[in-house]
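Laboratory data are not the source of any read-out in this text; all were calculated from the coordinates shown. Note that the coordinates shown come from a computational prediction; the quantities given were computed from them, not determined experimentally.
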Structure P
Amino acid sequence: MRAILLTLTLTMLAAAQTPKTELLWPEGAPGAVGTEEVDKPSLTQYIPGNPNGAAVLVCPGGGYGALAMDHEGKQIAEWFNSFGVSAFILKYRLGPRYRNPAMLDDARRAMRMIRTRAAELKVDPAKIGVMGFSAGGHLASSLSTHFKEGERPDFAVLVYPVISFTTRYTHSGSMRNLLGPNPDPALVWDFSNELKVTSQTPPTFLFHTNGDTGVPPENSVLYYMALRQVGVQAELHIYQNGPHGVGLAQKDPVLATWPARLKDWMMVRSLIPR
């Protein structure tokens with residue numbers, strides 16, 4: 001049975017379109033400080049051969065100073081494609097070269113691009129979510145709580161996310177790269193995203209590990225509690241063991257079960273077929 005499933009997965013991946021990368025702003029990003037690759041945010045499309053309409057904007061992590069484009073980008077997109085979900089990997093601008101709001105501007109632009117081109121991309125405009133890892137999780141939660149018209153994700157997936165900037169669970173490196181070494185206290189509060197949750201924040205799936213010493217799991221707990229308080233549907237999984245930055249955790253037989261929980265949640269929410 002496992003061999004059959006692997007064969008089917010590989011067949012579907014082979015049928016997927018070749019990934020295509022587009023600049024978010026072909027004429028230059030707003031506030032760009034140069035014309036190097038780091039100044040050119042982009043979106044890479046992974047369209048499956050059997051799209052079911054659901055789509056995810058994927059924000060890799062890296063402390064707002066780097067991007068883990070393989071295990072929190074390419075591998076994630078290929079996993080989604082294996083069951084018909086389209087994935088769009090965001091290469092967003094980074095600190096210290098850039099500060100807020102450049103990163104969120106990039107995420108907002110990407111969401112608008114996907115939604116306005118939904119028909120062309122074979123995407124259901126009511127089933128477009130955002131997924132973020134670590135600092136990318138902070139960006140995904142920022143999009144989920146600071147969106148403008150046409151930018152609201154229909155669902156969110158936060159994987160060992162940075163969330164809080166006002167508690168002792170803060171990931172100081174991410175906050176420094178995003179807001180600078182001496183940030184305005186008003187910005188610190190505004191981007192402590194558990195404080196910005198409202199009833200309009202999208203339904204959210206969260207995954208973390210108790211053993212994460214880089215970004216403590218209390219970040220996910222605080223966000224989950226904030227969602228509960230305003231009646232937004234949410235699902236939280238905290239595994240006992242595991243370090244920060246595990247991605248799909250393919251080499252750990254226990255942690256490797258978390259993507260299946262996400263797929264189940266997507267089925268429960270009717271985002272994908274059962």
Structure Q
Amino acid sequence: MPPNQPTSGAGAGLVLAAAARLREAAATGTPAAPVRDLIGRDDVGMAYAVQRCLTAERIAAGARVVGRKIGLTSTAVQRQLGVDRPDFGVLFDDMAYPDGACVPAGAVLQPRVEAEIAFVLGADLAEGPLDDAQVRDAIGHAVAAIEICGSRVAGWDISFADTVADNASAGAYVLGGRRVPLAGFDPVTAGMTMTVDGETVSTGTGAACLGDPVAAVAWLARTARDLGDPLRAGQVVLSGALGPMRPVTPGAAVHATVTGLGTVSVTFSAKGAR
């Protein structure tokens with residue numbers, strides 16, 4: 001069943017209070033206390049209601065939705081954050097950085113990086129069974145990606161509800177330059193290596209992402225349709241980490257390689273840099 005959004009009474013008030021706390025953190029650049037005191041640790045409906053509230057505000061302010069991110073698909077990341085299920089968030093146009101870009105200091109709060117496979121859809125995923133076969137046919141191409149996760153919650157002290165409410169801890173993302181159709185690429189067996197400042201900090205394979213990154217996209221497609229906002233052609237889907245995510249500090253250089261998709265990299269400006 002899709003999570004339902006509280007529309008009146010105490011539930012709506014708590015959703016608005018949680019949204020206000022996260023909005024203030026984003027606006028001031030100062031991470032806030034977790035919101036689970038307002039919406040509970042595991043209330044899926046309340047958490048996604050907060051996310052939808054903040055998403056609607058961003059769209060009203062002129063932001064454009066360009067895709068979705070799937071989070072918590074890797075057992076390694078689930079262990080890191082103490083959760084046991086995937087989630088999803090929204091990608092906005094101002095989150096995208098080109099391959100090799102330098103992300104300004106402060107652009108993402110408490111940044112952590114993870115390497116994954118991104119898919120760009122060539123067809124809508126709004127009707128039909130939305131099974132793995134249909135999703136595979138709908139994918140236009142795959143590309144290596146670095147997701148820059150960020151948390152508006154101080155110290156990444158998050159429960160499942162905290163990260164969902166906070167747009168699945170989305171911050172920014174970088175896509176590599178090599179676009180590969182699935183006919184020439186196997187997402188399950190693809191290997192990933194990620195380095196920070198030349199040191200290997202994360203490794204994994206596509207199988208770490210719910211067993212198959214395409215299956216992760218199928219889960220998202222069904223969930224998004226159930227919520228009345230299906231995936232559309234042209235959208236980017238970050239399918240989930242292939243290994244543990246790692247924190248980064250100002251001045252860091254991150255480089256990832258995904259077998260069959262090539263490389264992708266990003267740097268972070270030093271504090272005070274312009």
Structure R
Amino acid sequence: MNELHAQLKSDFELHRKSRKQKHALYPARFDVPDALVPWGVLFEGYAPVEFNAPVVLDARTPWADPHDVAQVSHPFTSFMGEVKFNDAGRPLNPVGRTGLCGRGVLGKWGANFAVDSILTTVDSDGLLVVLTIIRKDTGERAFPGGMVDPGEDVFTTRNRELAEELAVRESDLAQSLYERVVWRGYVDDPRNTDNAWLETTAIHTHLSNEVAARMNLKAGDDAADFSWVPISVETLSNFYASHGLTLMRALEMMPENNF
């Protein structure tokens with residue numbers, strides 16, 4: 001498990017999924033070797049491909065910023081620290097180069113803020129399991145979650161998204177044995193670009209087997225399917241984006257008497 005943790009941490013720090021996992025709509029990225037990811041390292045000839053999805057450029061899309069970054073009215077903030085900008089005034093990905101510029105399929109220049117819900121319980125066999133969805137866009141296992149609306153509290157977002165994706169009731173969440181924010185920061189996501197990226201608040205909620213068993217879950221919205229899966233090396237290795245590393249963080253923070 002220590003070896004896996006080291007690998008997932010390395011992948012995250014060099015955002016390998018942002019650079020190497022192709023999004024279905026994206027063109028091929030300009031190749032960025034690991035050593036040339038940081039902005040502070042000179043990369044002569046770096047020519048990232050520009051891509052902005054049509055829905056992002058559509059002025060009628062309510063969640064998208066203006067294409068002219070100079071017309072953006074909201075402040076540029078990040079959990080990762082001060083946002084830096086290139087000579088064109090575009091915000092720069094805090095981890096480094098991705099081989100793609102523009103916004104891709106992301107609506108906001110800079111950080112696009114999301115919430116991820118880590119729901120765990122101990123099943124009838126005594127195994128620690130986590131609730132996962134199967135994403136419709138990639139077919140990978142992931143945490144249920146979604147984008148934070150302007151001015152919205154992250155727990156409100158969490159409750160809304162769980163209700164929409166899995167029909168989870170707030171009354172069940174209120175009976176948790178343990179709940180904690182385990183990560184606020186960057187997500188190594190295949191949608192990321194040099195100028196737009198995902199950042200999340202990951203909330204871990206541990207439920208009793210009794211509460212989990214009576215939840216009447218139904219897949220909806222972005223979830224093609226869902227299941228409670230045992231937490232194992234295989235599970236942690238095959239999550240969407242950097243969700244495997246986030247789950248490992250959650251487990252490290254969890255009091256042993258809650259397992």
Out of P, Q, R, choose the structure whose coordinates give Cα Rg over 2.2 N^0.38 Å, for residues 66-113 alone equal to 1.07 when calculated.
-> R
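So P(r) over Cα pairs in 5 Å bins from 0, in percent, for residues 130-201 alone, computed for just one structure, reads 3, 12, 15, 16, 17, 20, 12, 5, 1; which one of P, Q, R is that?
On the way: P: 4, 18, 28, 26, 15, 7, 1; Q: 3, 12, 15, 16, 17, 20, 12, 5, 1; R: 3, 12, 21, 27, 21, 11, 3, 1, 0.
Of the options listed, only Q reproduces it.
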